Structure 1
Amino acid sequence: MTTDDTSNTAPSTQTFRATGLTCGHCAHAVTDELSALDGVDGVEVEVVSGGESVVRVAAQRPLTTDEVVAALAEAGDYTLVGA
């Protein structure tokens with residue numbers, strides 16, 4: 001019996017916190033860089049100016065801390081909290 005179960009490739013969502021984001025332009029830059037990573041299906045950013053912004057990434061695989069740190073650095077002067 002065959003099924004169309006694609007649960008093995010279902011995206012999972014990771015939530016990160018980052019500092020340095022102050023506006024929609026910042027959110028767009030972070031979204032662009034993270035979206036360019038292999039396996040990323042979607043990125044959602046909640047900017048908290050002067051605080052810890054929330055970054056949610058839906059991907060086909062877990063992202064590494066190094067990947068997220070590099071993407072944030074490429075996007076601008078943003079820092080992953082706890083890295």
Structure 2
Amino acid sequence: MKLTLYRRDNCSLCEEALVMLEWLREDYPFELEQIDITTDEALEAKYLFEIPVVIYEGHVISQGRYDDSKVEDFVKYTLTSKKNV
């Protein structure tokens with residue numbers, strides 16, 4: 001399972017989301033890709049006022065203020081579902 005975090009430097013909400021995602025990875029095995037939106041004009045235009053954004057397979061899991069319980073519930077559910085398939 002891989003989550004993508006869209007972020008940028010000097011974004012306190014992004015830093016908070018990163019800390020929470022790293023903490024979550026201590027309990028649940030998932031890959032975390034970080035993408036700095038300032039490296040791509042299209043991403044910056046799309047997410048500038050929405051970051052941090054957490055995405056799984058093209059679907060937004062969290063955007064704006066990081067919702068730790070929502071993301072944790074999603075990760076738990078997804079990992080459990082994939083084990084049972």
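Read-outs throughout are calculated quantities, based only on the coordinates presented, and are distinct from any laboratory measurement. Because the structure is a prediction, the values reported are computed rather than measured. Cβ atoms are built from the backbone, for glycine too; each structure is taken alone.
To test your reading of the models, identify which of 1, 2 gives -13500 for helix-only ellipticity at 222 nm (-39500 (n - 2.57) for each DSSP H run of 4 or more, over all residues; to 500) when calculated. The read-out comes from structure 2.
Which structure, out of 1, 2, was mean count of other Cβ atoms within 10 Å over residues 24-31 calculated from, if the result is 17.2? List each step's numbers first, then the result.
Details: 1: 17.2; 2: 11.5.
Only structure 1 yields this read-out.
Each of the structures 1, 2 was assessed by relative contact order in percent (Cα under 8 Å, 6 or more apart); the largest value belongs to 1. Could you figure out which one of 1, 2 the value 1.07 for Cα Rg over 2.2 N^0.38 Å was computed from? It must be structure 2, since only it matches.
2.8 is what came out when distance in nm of label points 7 Å out along Cα→Cβ at positions 48 and 64 was calculated for one structure; which of 1, 2 is it? Label of the source structure: 1.
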